[in-house]
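Pasting the structures here.
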Structure P
Amino acid sequence: MNAPATPAAVVQKLHDAWAKGAKTAEAQAAFDNISGNLRVTTPQEFDAFIKAENNRWGALIRKLDIKAN
């Protein structure tokens, strides 16, 4: 998403660390405290989600002709 040239092994290592941390009681409590939705997916699922969200919101922004000031 933000660093497309990152080697797959590095992406996987970062994902594994995130997934491990996200499963802790401390992380769960922190997200519960802010009514957050803590979800762990694969790097591929995350990439697909971001692309879908960009398409979804980009289409709406273009349709409404929203511009940054």
Structure Q
Amino acid sequence: MITLSHVRSFYNGLLVTCYDCNGVKYVANQHGNWDVYEGEYMRGGRARTVSKDAEEIRNVIAEYRRQGK
């Protein structure tokens, strides 16, 4: 199950979109891409960055929408 929430950005302190997919968090960053955190969302914990056009994040968003939430 994929959940949507908002977390406080480490960069500017604003609330940003976060999708949680089986413990992997996709957090929107200031460049329009997605920072990936495996486990807790904490400063310095970013595992990698995914492009906003990547198939991976498109699939996560599409699956969230299919869940009807």
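None of the figures in this text is laboratory data; all of them are computed from the coordinates on show. All of these numbers come straight from a predicted model, not from anything done at the bench. Cβ atoms are built from the backbone, for glycine too; each structure is taken alone.
Where is FRET efficiency 1/(1 + (r/R0)^6) of positions 27 and 59 (r between Cβ atoms, R0 = 25 Å, to 0.05) largest, in which of P, Q?
Between P, Q, the highest calculated value is found for Q.
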With helix-only ellipticity at 222 nm (-39500 (n - 2.57) for each DSSP H run of 4 or more, over all residues; to 500) computed for every candidate in P, Q, -5500 is reproduced by structure Q
Note: P(r) over Cα pairs in 10 Å bins from 0, in percent at 16, 33, 32, 18, 1, derived from one of structures P, Q, originates from structure P
